[in-house]
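For reference, the structures are reproduced in the following blocks.
Readers should treat all values here as calculations from the given coordinates under stated rules, not as data from a laboratory. What you are looking at is a predicted structure, and each value in this text was computed from that prediction instead of being measured. Cβ atoms are built from the backbone, for glycine too; each structure is taken alone.
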Structure 1
């Protein structure tokens, strides 16, 4: 670790620290303490690619911008901070890369800090969002508090399903009653469950479907 840090230029390490501190305040959460160094290491290679004129696209750029709007906005600010501190203008795609580092650092504090999980979550969350918007007949405000909570719930749901850790309790009767009381939310949650089964082989328990219905119902009520 010390050897890797010593190879990072001071201006890159400082701007990485500034980006992390800004993210900590803006996201109002604890981040993985290694983020400053992992982000600085990434920025070093990004700057090197600019010097060597090696373009790099991020295929998840659109999904990340929609699913993690706060982190993506911080990524765009981070690109500007790098330019101000180092004089190097990074490509726009680096905003997505910085955002993914932030999301990964957020998830790491809950033991879900795997970049593959984060990227897989981004794709799943975008598809689930499309299902919810179709079923509710609305376009969700992706910067709203309700949507941010919905995304956080989905992130941990995907993490549990990928790791084979489903939530189970004695709330099956409550789920059945909620399905009767809120048929639209149930239909939406059921469609999401079918998507997860067909595309990923994951199956939600009644408990997880109940939580998903609650979030869908809140989103519907906020429209």
Structure 2
């Protein structure tokens, strides 16, 4: 009996340790394989993005797709918003590709998927406007906004608080603070805001469609 209680105690202790280690972290995640039909859709979507194929992409877009939080919506507005008449030159390919390549995750308590995983899995205890998530391994915080400066800390999927806005900050850098209070600079390419562009996917009439591609809140 005593050994049984010891095993139970060790089990909960291990769970507590894992939870503690994970707190303040948002590891990469791609749950597309949870649904074979969605995985096939994701593969087709990535192909359309890589080829900058407007026709194939629009076939995967909902007739009611949202491209902003204003009134309206739909394929026509989506095409105008992203200037798809420019074809391969549209900024959509870079923005959408970046989001999907980071990984798709199932939305909480929903059958919808979202890309990137940062939006779907961002912990509620951190303000989405004030925090960002590190999305690459071994990301560095630097003392100054330049890679030649001292490294303050090496990060592994950490959630960081945004620092004060600095109008003189060089392009491609933001000031941040770790949850333990260490401050410095990171390159914008290694972090992602949960309110940055994200795509929402929903299965309608047996077919997966992109129902929104928006930013903000």
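Computed values, structure above
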quantity	calculated
If helix-only ellipticity at 222 nm (-39500 (n - 2.57) for each DSSP H run of 4 or more, over all residues; to 500) is computed and equals -24000, the structure in 1, 2	1
Source structure (of 1, 2) for relative contact order in percent (Cα under 8 Å, 6 or more apart), computed value 21	2
Entry that produces 20.2, 72 once Rg and Dmax of the Cα atoms in Å is calculated, selected from 1, 2	2
Distance in nm of label points 7 Å out along Cα→Cβ at positions 75 and 155 from the coordinates reads 4.0; which among 1, 2	2
Structure from which -0.35, -0.62, -0.77 was derived, log10 I(q)/I(0) by the Debye sum over Cα atoms at q = 0.11, 0.15, 0.17 Å⁻¹, for residues 99-202 alone, options 1, 2	2
